[in-house]
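So, here's a batch of structures to check.
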Structure 1
Amino acid sequence: MNGDLMSWRVCERRFIRNVEVDKERIKSIVKKALQRLKRARKTEIELGTVSFVVEDYYEVIKELLVAYLLKNGLRSKNHQCLISYFYKKNPDYEKEVYLISQMSFFRNRLGYYGEDIPMNFYEKNKNEFEKVIEIILKLFESEK
């Protein structure tokens, strides 16, 4: 798994900085992520919408990971480092980290090249998207 992720050492050197923990900002980021999640869940899935729904799920996870780092006094200039940090802190979630990396790849292909995200990726992983979100939210609760 580690070969697919940016090295945490590289992240620390180049993309991570220490910041003051801002509980209000964290709460606001989580709130917006959950609003986006509600929208993703309500969107009717069809060929024309599936890419945007997967993108929304990725954005929810990414925003929760931003808040997770902030809660730990860190800020990242790079999305890959969000995933690397999550993996570093939670090595038992390797399967989930791999899924987040796949979502990031598809989201980048959509955003930079206009490529659709395959319907079968959504159908195969929708429940896993929800589980990843649940895991991150539980980590917030357990670290209070």
Structure 2
Amino acid sequence: MESMDITRIMKYLPHRYPFLLIDRVLEIVPNERIVAIKNISMNEPQFPGHFPNHPVMPGVLMIEALAQTAGVLAFRSSDQDVSSNSVIYFVGIDAARFKRPVVPGDQLRMEAGILKVTRGIWKFAARGTVDGQLACEAELMCTLKQLD
């Protein structure tokens, strides 16, 4: 089992501020599972508009954070070299559910496990929790591609 700091995460994902939504990988077991965290801060760019008097992390960003977590696991588990010419495309979401709001000051703990890999499509079971309470969950699909 290994962990990753932000510098190493950035070697696996092309995302950068303000769209890199993983702060640290706590555990990663290639070809099995990953646990990562996102610290939610009031100074993030979505909060002035979502919502001005009641800041809530948008559900679409929670799903994106889960997808990025799954993407790190896919890259770490694959035979492909990580390079600026590699990208992970998000290709599907099933059974997405939102169970509690995520707000500034929370730490979103994201877990993803590989369900299957078929013809280059990875399918993951993913969930996000805050203080042990389920915040969101979904089945996510992605594929790794080499860019020209």
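Values computed for the structure shown
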{"item": "Relative contact order in percent (Cα under 8 Å, 6 or more apart) - structure with the largest value, from 1, 2", "result": "1"}
{"item": "Read-out distance in nm of label points 7 Å out along Cα→Cβ at positions 46 and 118, computed value 3.0, structure in 1, 2", "result": "2"}
{"item": "Distance in nm of label points 7 Å out along Cα→Cβ at positions 94 and 110 - structure with the largest value, from 1, 2", "result": "1"}
{"item": "Distance in nm of label points 7 Å out along Cα→Cβ at positions 78 and 126 from the coordinates reads 3.5; which among 1, 2", "result": "1"}
{"item": "Origin of the derived value 0.9 (distance in nm of label points 7 Å out along Cα→Cβ at positions 54 and 102; candidates 1, 2)", "result": "1"}
{"item": "Which of 1, 2 yields -5500 [helix-only ellipticity at 222 nm (-39500 (n - 2.57) for each DSSP H run of 4 or more, over all residues; to 500), calculated]", "result": "2"}
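Where a number appears in this text, it was derived from the coordinates with a stated rule and is not lab data. Keep in mind the model is a prediction, meaning the values are calculated, not measured. Cβ atoms are built from the backbone, for glycine too; each structure is taken alone.
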